1. When helix-only ellipticity at 222 nm (-39500 (n - 2.57) for each DSSP H run of 4 or more, over all residues; to 500) is computed for each of P, Q, which one produces -12000?
2. The value 0.90 for FRET efficiency 1/(1 + (r/R0)^6) of positions 271 and 431 (r between Cβ atoms, R0 = 30 Å, to 0.05) was derived from one model only; which of P, Q is it?
3. Work out distance in nm of label points 7 Å out along Cα→Cβ at positions 79 and 391 for each of structures P, Q, then name the structure with the largest result.
4. From which structure (P, Q) was relative contact order in percent (Cα under 8 Å, 6 or more apart) calculated, if the value obtained is 12?
5. Could you tell me which structure in P, Q was used to calculate FRET efficiency 1/(1 + (r/R0)^6) of positions 39 and 447 (r between Cβ atoms, R0 = 30 Å, to 0.05) as 0.05?
6. Work out the source of 22 here, i.e. which of P, Q gives that when percent of Cα pairs over 29 Å apart, for residues 263-414 alone is computed.
7. Taking 27.0 as the value of mean count of other Cβ atoms within 10 Å over residues 23-30 derived from one of the structures shown (P, Q), identify that structure.
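None of the figures in this text is laboratory data; all of them are computed from the coordinates on show. On a predicted model such as this, the values are computed, not experimentally measured, just so you know. Cβ atoms are built from the backbone, for glycine too; each structure is taken alone.
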Structure P
Amino acid sequence: MLITSISGIRGTIGGEEGAGLTPQDIVRFGTGYAGWVKAASGEASPTVVIGRDARLSGEMVRDCLVGTLNAMGVNVLDLGLSTTPTVELAVPAEGAAGGIILTASHNPKQWNALKLLGANGEFLNAEEGERVLALSAERASYAEINEIGITEHMAGWMETHVDHALDLEWVDAEAIRSKGLKIAVDAVNSTGGIIMPMLLEALGCEVVEVNCEPTGHFAHNPEPLPAHLEELSRVVVQEQCDLGISVDPDVDRLAFVCEDGSWFGEEYTLVAVADFILSKTPGNTVSNMSSTRALRIITEKHGGTHTASAVGEVNVVEAIRANNAIIGGEGNGGVIYPGSHCGRDAVVGTALFLTHLVASGLRVSALRASYPDWFMSKDKLQLPDSDVDAALSKLVDAHPEAEVNTLDGVKFDLAEGWVHLRKSNTEPIIRVYAEAESMEAAKLLGDRFKAELLALLQA
């Protein structure tokens, strides 16, 4: 499987060229990106920062990519094992013309991807991404012998990332250190197992490591959802921890487990951090259309305005800038704090959350209980061999009682909650999100719309 989208070039390892992320595909898209970055920078020999998560295919993909970039006359700063937000910070700091993170984020270990960044350390927009794809389809001209790029291996950027988080205006490292928190971390055997203990130890926390060895053999499904974090919940209770933290393989998603082993809710990661930032600096917020209503409620409580964007980090960032938002992100545990950089960052999110937690004087479960309760059901349908858009249009016609938003897929706002159906940017599926005032009601709502859509697809 090979998917190209605003989220990068993502595919399964192995198989025939064009049907997965094979060496030929890595060369093809690496060549296209090199052509784009040379044109965008105006440099004959631009520099690109790369980093990778710990998945098993990482070294192979890196070797293919680095060779391709060098062959195109592009210099490479290789951070080695890294995280997505670390590379995002490194690109502008190192004066690079772009960056590539080798990670399939929350996808299972058979997947990998090229996440493409511009000189600002942010994901390419739709126009830039389309240009990369166009160049990937053209015949390339590679560098002559004296113009081949060079590769420099650069260590220490995860340490720099931690220092950056601790130096943020609203992070109170001393207050956190004074509490002597005990925190369990599940890093799904990827690079979060390096950077998250590093951060927490710098904050004076006792760290209980769960799946923190960066082997790439993911101990469970790498998406930080309750069904995949039973071990973390158990360890939090057994070890009498103050908090459990889970990150995905590239450390841009962040989820918490309360001290009693209960689920804080990945949707409420952003709610809690936003509540803290808004209490310090009143302003506006942004989240995507599939995020909880709780963020809007909290934003309005602080006198700000909330805006819903299309799904995808690029879209959220564009909306953050358009609405002068001071905090934003995605309901999947992705915190974007422009005071740091415009990218989802679990390191920055953790530092802000812990400051909020110790300032509140509450236990984690009590902090969660202070927020309005909205419960979200997340489901999916395999992308069928039929006209999905036509079926969605018929579904809209069948629900005149709903307020409908078609910015990204179709979202139905109803009196009892909302349902959002959209084609995934990263997998061949239709995502079905529903939110209501109880989990049972949310699941029933999602199941009803899923069944209606399936019936229309099969008609």
Structure Q
Amino acid sequence: MDNHKKRSTFSGKLGYVLSAAGASVGLGNIWRFPYLAAKYGGGIFLLIYILLALTFGYTMIIAESAIGRMTRKSPVGAFKSFGKSKWISFGGWINAIIPVLIVPYYSVIGGWVIKYLLEYVKGNSSSLAQDGYFSEFISNGFSTEICFIIFCLITLIIIYAGVRNGIERVSKFMMPILIVLSLIITIYSVTRPGAMEGVKYFLVPNLKNFSWMSVVAAMGQMFYSLSIAMGILVTFGSYMKKDISIEDSTRNVEVFDTAIAIMAGLMIIPAVFAFSGGNPDTLQAGPALMFITIPKVFENMGLGTAIGILFFLLVLFAALTSSIALTESAVSTFEDEIGWSRKKSTVLVGVIMIVLGSLSSLGYGPLAFVKIIGMQFLDFFDFLTNSVMMPIAALMTSLLVARVVGVKKIEEEIIHGESTFRRKKIFAVMIKYLCPIFVLIILISSVANAFGWISM
């Protein structure tokens, strides 16, 4: 286990927390969280989400970070360190492959964000608010491809620079700006006429709005939002020094991520409520919210250009911090498993990103005729990774910790950076019994939703 004496490390706790929080704060917080919160009861959804983040989310972050630091390896090597059985090896590989499949289509959406930001900077806010603008743009293969490649290159340059000079430095710069931008847009949004109704709906729990689906949806969202089961936290854990407190760092990441998700809710729900006269159904799922509804809302509010620039700059930073984390996880796997240099591994991941991402980028234009199980390339990759592979990867991690590594070993690893493992009891109960059940619920409900058997 000490074959990685020269392995890169974060300079300290702040570097790790901001990088892990950067990985967590992504498009899922900004376009998925507000939609789900609006659909599943506002305040009650938020309360369930926070409770799950403090139990389920906390347990999975601790487990993945501790495994990474214990072994000083990326997911494949980390899992192999605990045995040679096939299911352990499968657990490592599935955690490693997920970021390789996510980052290409994620970068396509990052490219769309760049396009919208540039248009706002050029002062074209009214054309962005027009019906049909978004669908016209994504069906134009050339324009989407150029924006996608620009986003990829930005990500790859940062990764090429390394852990401290690239990931950590960029996270320390971007995350504070991201917080400031969030606060400005939130204040602007909640002070609009008619916005208070949306604020109340989002922040005040109402038991009448409770449903079983609120729990399932909050569970799924928390899972994606905290970057669980993407190989990222194992990789970042392997760069963490022994004297850094894993428990404290986890708490900081949770607080950071949840605060940004709440601010995203306050940026979007009150504004859409004010725009639609209090109709939560206006908040559509996925890209439609960010690229169709939001520009209309901003245009309607006045100051469309200024607030549009700030909002899409915020979204670009959030998308970049996540794509950097995903790409780093993929690069780290190639460095560890094939023994390649950082330069060579980054180039290979770059080629994979461009090839697979181009399928998603052109999937609504020149390749629109190609469908996999009735889905466009981007939707298919999203379904495969988020709905199928990530729950399986999380299940493998839970089983590895509960059955092979053991809570005792995890405790020993955590005590390196602090005197006690404060939430040990919660961790033990969650990892042994509840996490596998929760993960299976997410897997079954996500697949059922994708095939239209239930609606989420």
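1. Answer by label: P.
2. Details: P: 0.90; Q: 0.15.
Answer by label: P.
3. Numbers: P: 4.0; Q: 1.8.
For this comparison of distance in nm of label points 7 Å out along Cα→Cβ at positions 79 and 391, the top structure is P.
4. Source structure: P.
5. Values: P: 0.05; Q: 0.95.
Derived from the structure labelled P.
6. P
7. Q
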